[in-house]
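Each in structure tokens, the structures are laid out below.
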Structure P
Amino acid sequence: MSRVALVTGGSRGIGAAISKALKDAGYAVAATYAGNDEAAAAFTSETGIKTYKWNVANYEESAAGIAQVEADLGPIDVVVANAGITRDAPFHRMTPEQWHEVVDTNLTGVFNTVHPVWPGMRERKFGRVIVISSINGQKGQFAQVNYAATKAGDLGIVKSLAQEGARAGITANAICPGYIGTDMVMAVPEKVREGIIAQIPTGRLGEPEEIARCVVFLASDDSGFINGSTISANGGQFFV
């Protein structure tokens, strides 16, 4: 029987690449999305991967959605907490609303996604928790105090879960992508994009599939001794 993987924000961008790669690796995959019904329907039509709509910032919605996934596919073995948003502004202009929106989705959303599946993983003595953080959670970024804080916090979640879950056969790891050629990045003005690429030693943007391959490895049995770690997939732009 196939292991079940849940990918939040799994129907677009990096999340879509992750969902497809896990399906190709033999997992039964459920992908969540927040609001774009048309994109989610197109993704399901293209891939055959079922999508589920809920707001990861809401615990009750997350718990109910996860219960539905498990009713449809079986107990969740792999969680990929990928859903995230940005609300960028210089700190002196950042509003409390911009702060809370990003914290609620990018940080509390990880709690809301992992917490409901954690007891089952402990009971079954197996689990893979993979959190998609960011290079900007490692080094900070102008106008991203909120985003950088959440992505740094995600690393703390992973390091702590790794210690709590290890004896139950659960690993928790993070991936910190650098700048990836998603629709969001490609929509940046060309001159700005060229400036970003100039800072990357490999001289190019990353590809969503490169992040997905990291996820597939961390989800596998082969990664069982890797726990509490961070993979920095940024083309050499930043070293920890």
Structure Q
Amino acid sequence: MSRLLDQKTEDQVRKALGGMEQAVRVLYFGTKQDCYYCDDTRELLEGVVATSDKISLELHDLEDDADLAKQYNVDKAPSLVIAAQNGDQTVDYGIRYAGIPAGYEFSSLINDLLMVGRRDSRLSETTRAALKKLDQPVHLQVFVTPTCPYCPRAVMVAHQMALESPLVQAEMVEASEFPELAERYEVSGVPHTTINDGAGMMVGAAPEEHLLAEILRTLKTPVSLN
């Protein structure tokens, strides 16, 4: 048992992930540089992965595996990529974590594993249809803290959109681990979602239709939501 997962939590995770339908591949990127949460993040992942035979975990180094990190657009440590595994093929949906998914964000991790395992975002048909019409890349960064009870909802909506559209990449960013990034985007409260490097933003855990509307406004895309 992982020291970061007590027996009760481990049993709950095993029960939750027992319903996974298809295989999921988790890629972890750490670093030998100063990284306070890298070891804890790796151990947390190892504990979660041990509860389900549907999940595989790969451990990578940001510097040693620079080409792979670039392939997955990963530039922070610790970082996670939650991808689908279809036989020998890895399907990258653009679902990312920068920082340890601890506290309330642990639920985001479990929900993402289940979502990727079923290959279904469960977004509304209106949102799905609008995302299919995107013709520009969308980069969402959801700034969170582990003690924020509203943040997992914002992370989940962003990750649902990433799974639904190949043009969307969504990254949870733990604000206290990456303070310079939080300062750059003037994050004063969480959840705070930036769109395309600050071209747009959403503060709070907004419903999917509100985030979608802000994405379309940022892209200046005349897509009807009706």
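Sorting P, Q by mean projected area of the Cα convex hull in nm², for residues 13-124 alone from high to low puts P first, with the largest value. Given a value of 0.8 for distance in nm of label points 7 Å out along Cα→Cβ at positions 21 and 213, calculated from one of P, Q, which structure does it belong to? Source structure for this number: P. Determine which structure produced the value 17, 46, 30, 7 for P(r) over Cα pairs in 10 Å bins from 0, in percent, for residues 109-196 alone, calculated from the coordinates; the candidates are P, Q. Answer for the origin of the read-out: Q. If helix-only ellipticity at 222 nm (-39500 (n - 2.57) for each DSSP H run of 4 or more, over all residues; to 500) computes to -11000, which of P, Q did it come from? This figure was derived from Q.
None of the figures in this text is laboratory data; all of them are computed from the coordinates on show. Computed from a predicted structure; not experimentally measured. Cβ atoms are built from the backbone, for glycine too; each structure is taken alone.
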